[in-house]
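Each structure below appears as structure tokens.
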Structure P
Amino acid sequence: MNSIVSINGVRFLVLVLVQILILNHINFLGYINPYLYILFVILYPIKNNRTLFIFLSFLIGLTIDLFSDSGGVHAAACVTIAYIRPVVLKFCFGMIYEHQAVKFSNVEFGAKTMYIAILTLIHHLILFSLEIFNLSKIILTLQKTLFSSVFTILLCVLITIIFSKNSK
């Protein structure tokens, strides 16, 4: 239990620092800005306290908001994906999730990628919808969502591959 807390604490700090110090300064073509910090929400252990998980998701979003001066849009997007995560887990992993046996190092690559992609797309759609908050700029919202999502998904999949523990 203590190692899980320390791993998640380190993951929280490292992802926040990488996001603030490196990734927030990337803005390629005005559309692409990777948000790697959502990996905390994506990889958080399933069996842990759900209320604590939603609070920590709010906290990581709020921390990014404070350093990005973005007014709470990251916190709102993080809380939303944290809240709907069980539905996405059940959709992507099926019976493995029902039996609480999902280990991200042991699941199929396609299911893991689909899970990351769904949560990332939802996060980015909420984030950019709240950031732009103008219905007449729906095309801009969708462009930013699509391009940033693709880059974020690739980065998240790459990071999970690099740092996964090979059990084979």
Structure Q
Amino acid sequence: MAERLHRHLEERGLTCAVAESLTGGLIGAHLTGVPGSSSTYRGGVVTYATDTKASLLGVPEDLLATEGAVHPEVALAMATGVRRLLGADFGVAVTGVAGPEPQDGKPVGTVYAAVAGPDGNATARHFRFTGDRGGIRYRTVEGALELLDSAVRGDVAGNTRS
């Protein structure tokens, strides 16, 4: 998936950046595993702690206080923030619960991924994964890369915000 995404970004002369929480850098690792990815991947930010989502990416503190870190609007704000912070055409972000315990009242396997694009539009998608911590994290990587690839190709469907 990362190779296909890199090819689609490169064909269009576009770049991406990643904001990760539960995946802890796995999305960036997948993207940088592709030879030549430096032409399309600007970088990533791991904001594992809730307060770093606000301080580094500009996620509204009142949103985090009200909804917690596992929320679609948090994912959208993270994607927008990393896009701005790293000067990328697209920002993709993930936040969720890999386990073993629930977080912010959300069950294990609850994941939100979001993409913010150059046109100012952003979309978030909810995933509900089952399995162990490693499996949830891996499926989150796959889901985020698929969402980003769809956005790059211009055919994203989901919870959209303009």
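Here the criterion is distance in nm of label points 7 Å out along Cα→Cβ at positions 89 and 145, and among P, Q the highest value is seen for P.
In this comparison of P, Q, the computed figure -13000 for helix-only ellipticity at 222 nm (-39500 (n - 2.57) for each DSSP H run of 4 or more, over all residues; to 500) is attributed to Q. Which of P, Q yields 3.2 for distance in nm of label points 7 Å out along Cα→Cβ at positions 65 and 137, as computed? Going label by label, the one that fits is Q. Suppose you compute P(r) over Cα pairs in 10 Å bins from 0, in percent for every structure in P, Q: which one lands on 10, 40, 37, 12, 1, 0? Working through the options, I get structure P.
Since every read-out is calculated from the coordinates, none of them should be taken as a lab result. On a predicted model such as this, the values are computed, not experimentally measured, just so you know. Cβ atoms are built from the backbone, for glycine too; each structure is taken alone.
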